[in-house]
Structure 1
C-alpha cells in the first residue's frame with residue numbers, strides 16, 4: 001500500500017482526489033508513477049557511468065548522477081502531471097508535443113552513456129586502433145623534427161670518411177709506385193733504390209703524413225657528429241616517452257562517443273528506441289487512456305475554482321461600479337449647498353492671505 005501511494009506521488013496526481021476514485025484509476029496512476037521513478041533510476045545509472053569516465057572518481061560520479069536522476073525525475077513528473085485530458089485527441093496531442101520533444105531529448109541523454117557501457121569492448125577495440133594510429137603519427141611527426149638534422153650529420157660523417165679513403169688510395173698508389181721502382185718492375189726498371197726511388201718515396205711519405213693528420217682531424221669531427229646524433233636520438237626518445245601518456249589517456253567521454261559512432265548504428269538505434277519508449281510511455285499512457293474518474297473530478301474541481309474566481313471578480317467590479325455611482329450622486333447633491341460654499345470660500349481667503357504675507361516677508365528680507 002505504501003509503495004502504491006509512493007508511485008502515485010511520483011505520477012504527480014492529486015492524492016486527495018485519487019482517494020475517492022476506483023482502484024483501477026489508482027492503479028493506472030501508480031503505473032505511470034512507477035515508470036517515472038524507474039526512468040529516473042536509469043538516468044541516475046547512466047549519468048553516474050558517464051561522469052565516472054570523466055572524473056574517474058566513484059563518489060563524485062554517484063553524487064552528480066544522483067543530482068541528474070532527481071532532475072530527470074522532477075522533469076518527468078512535471079511533464080506527466082501537466083497533461084490534461086480534454087476528450088479531444090488532437091488538442092491533447094498538441095498540448096503534449098513540447099513535452100514529447102523534451103522526452104526525446106532526455107531519452108538521448110540517458111541512452112548514450114548506457115550504450116557506451118554496453119558496447120564497451122567494441123569501443124575499446126576501436127580506441128586501440130586509434131591509439132596505434134596516433135602513436136605512429138606521433139612518432140612520424142616527432143621524427144620530422146630530428147631526421148633532417150641527423151641525416152645531415154650522417155652525410156657529413158660519410159664525406160669525412162670518403163675524404164680519408166680518397167687520401168688513403170692516393171698514398172697506396174704512391175706506395176706501389178716506389179716499391180715497383182725499387183724492384184725494377186716499373187718506372188726506370190732499374191733494380192735498386194736510386195734517385196727516382198728516393199723522389200717517389202719522399203712524395204709518398206709526405207702524403208702519408210697528410211693522411212695521418214687528416215685521419216686525426218676527421219676522427220675528431222666524426223666523433224663530434226656521432227655525439228650530436230646520439231644526443232638527438234635521446235631527445236627523440238624522450239619526446240616519444242613524454243607524449244605517449246597523452247595518447248594512452250585518449251579514452252575520455254568524447255573519444256568513446258566518437259568511437260561508438262564508428263560502430264554499426266542499428267544496435268545503438270534500438271537501444272535509443274527502448275529508452276525513448278520508456279521515457280515517453282507515461283505521456284502516451286495518459287494520452288491513450290480514456291478520460292477517467294480522476295480527470296472528471298479534477299476538471300470539476302478546477303471549474304469550481306475558476307467559477308468562484310470569476311464570480312468574485314464580477315462582484316468586485318459591480319461593487320466598484322456601484323461605489324462610483326453613489327459617490328457621483330453624493331457630490332452632485334452637495335455641489336449647490338451655500339453653507340459648504342461659504343466655508344470653503346473663507347478657508348481659501350485665509351490661505352491666500354497667508355501666502356501674501358509670506359511673500360511680503362521674503363521680499364522685504366531681500367531688500
Structure 2
C-alpha cells in the first residue's frame with residue numbers, strides 16, 4: 001500500500017524527492033525528518049537495541065545524502081530509505097556479530113525472557129506513537145510498523161534467533177507487507193532467494209515465540225486491564241506484600257534481569273522461573289535489615305505495561321533509579337517480567353530522581 005505523510009500529498013512528496021535528488025539539502029532534510037520515526041523502528045527491529053537504532057537511522061541519512069542520485073522515481077522516497085536502512089543494519093551486524101549463545105538459557109525448548117539477551121532494549125511507546133500518528137495510507141492510519149504483535153519484547157527476542165538476512169526478509173515481508181519483488185530489490189537478491197529465506201525464517205520464529213503469540217494475534221495497545229494489573233503490581237512491591245505478589249504472578253511466571261539492572265553496574269544477568277522462586281529471589285530487597293523502599297512510575301514499552309522503579313536505602317534522602325521492568329500480562333496475571341538497567345530512563349522521559 002502506498003504510504004504518504006500526513007499533510008503531504010504524493011505530488012508534493014515527489015517534487016520534494018526530485019529536489020532532494022538534485023542536491024536540495026532542505027528538501028532532503030524535510031523528507032528525512034518525516035520518515036525518521038518509522039525508520040528508527042525498522043532499525044530497532046533489525047538490531048534489537050534502542051541505542052543502536054538511533055545511530056543506524058543517522059547512518060541511513062548520511063548514506064542516503066551521499067547516494068541521493070541513486071533515488072529514481074517512480075519508487076517512493078520511503079522505500080528507497082528503507083533499502084538503505086536495511087543495508088546499513090546488515091552491514092552493522094556483519095561487523096559486530098551478536099552473541100547468540102544466550103539462546104541456551106532457561107528451560108530447554110523455551111526462549112529466555114527478553115532481558116536475558118544482552119543487547120536487547122525496550123522501546124518507548126511515546127516514540128511508537130510518533131510512527132502511528134505521523135503517516136497514513138490511502139485507507140487510513142497505517143499501524144503495521146508498530147503493531148503490538150510485532151513490536152512487543154517477545155517478538156523482538158524471538159527474531160534475534162534469525163540470521164541477519166533472514167531477519168531482514170521476515171521484517172520486510174511479514175511485518176511491513178512488502179511484495180517479494182520489492183524485498184528482493186531492497187536486498188539486491190532474487191525473488192526465489194527471498195522466498196526461500198522466508199520459508200526458513202518462519203519456523204524458527206514460531207519455535208521461539210510464546211505459545212499464545214504463534215498466530216501473531218493483534219492484541220492492541222495496553223488496555224484498562226493491563227493498566228490495572230500494572231498498578232497492582234507496583235503497589236504490591238511498594239508495600240512489600242508477598243501475598244499480593246503471589247496472587248499476581250502466574251505459577252510458571254519468569255523473571256529475567258539484564259546485566260546492570262537493579263541499579264548495580266556489575267550485576268549479572270539472572271533468570272528466575274516459577275512464582276515461588278521469584279518471590280524468594282526478590283525477598284532480600286523487600287524485607288530485612290537491608291530492605292529497600294520502593295517507589296514506581298508507570299510507563300509503557302513495546303506496547304506493554306512497564307514499571308520504572310526507584311529505591312531509597314536507609315540513610316538516603318531521596319529515591320534513586322533502580323530498574324525498568326516490562327511486564328507481560330495474560331488475563332490479569334503476570335507471566336513474565338523483563339528488567340533492564342535504569343540508564344534507559346532518559347529515553348522514556350523519566351526523572352533521574354524522585
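All of the numbers you see were taken from the coordinates with simple rules; none came from a lab. Just so you know, these numbers come straight off a predicted model, no measurement behind them. Cβ atoms are built from the backbone, for glycine too; each structure is taken alone.
The value -31500 for helix-only ellipticity at 222 nm (-39500 (n - 2.57) for each DSSP H run of 4 or more, over all residues; to 500) was derived from one model only; which of 1, 2 is it? Let's see the in-between values first.
On the way: 1: -31500; 2: -13500.
The read-out was computed on structure 1.
Can you rank 1, 2 by distance in nm of label points 7 Å out along Cα→Cβ at positions 127 and 295 and just name the one with the largest value? Numbers along the way, then the final one.
Working: 1: 4.8; 2: 2.7.
Greatest value across 1, 2: structure 1.
Thinking of 1, 2, which structure, once Kirkwood radius over Cα pairs in Å, for residues 151-246 alone is computed, gives back 15.8? Display every interim value, and only then the final one.
Values: 1: 16.4; 2: 15.8.
Checking each candidate, the match is 2.
Name the one structure among 1, 2 that Cα extents along the principal axes in Å of 170, 97, 37 was derived from. Each step should come with its number before you reach the end.
On the way: 1: 170, 97, 37; 2: 68, 43, 39.
Structure of origin is 1.
With distance in nm of label points 7 Å out along Cα→Cβ at positions 47 and 119 as the yardstick, tell me which of 1, 2 scores highest. Spell out each step's value before the answer.
Details: 1: 2.4; 2: 0.9.
Structure 1 gives the largest value of distance in nm of label points 7 Å out along Cα→Cβ at positions 47 and 119 among 1, 2.
Out of 1, 2, which has the highest value for distance in nm of label points 7 Å out along Cα→Cβ at positions 239 and 327?
Values: 1: 8.8; 2: 1.4.
Top value of distance in nm of label points 7 Å out along Cα→Cβ at positions 239 and 327, among 1, 2, belongs to structure 1.
Ranked by relative contact order in percent (Cα under 8 Å, 6 or more apart), which of 1, 2 sits at the highest value? Intermediate results must be reported in sequence, preceding the final value.
Numbers: 1: 23; 2: 15.
Evaluating relative contact order in percent (Cα under 8 Å, 6 or more apart) on every structure, the highest lands on 1.
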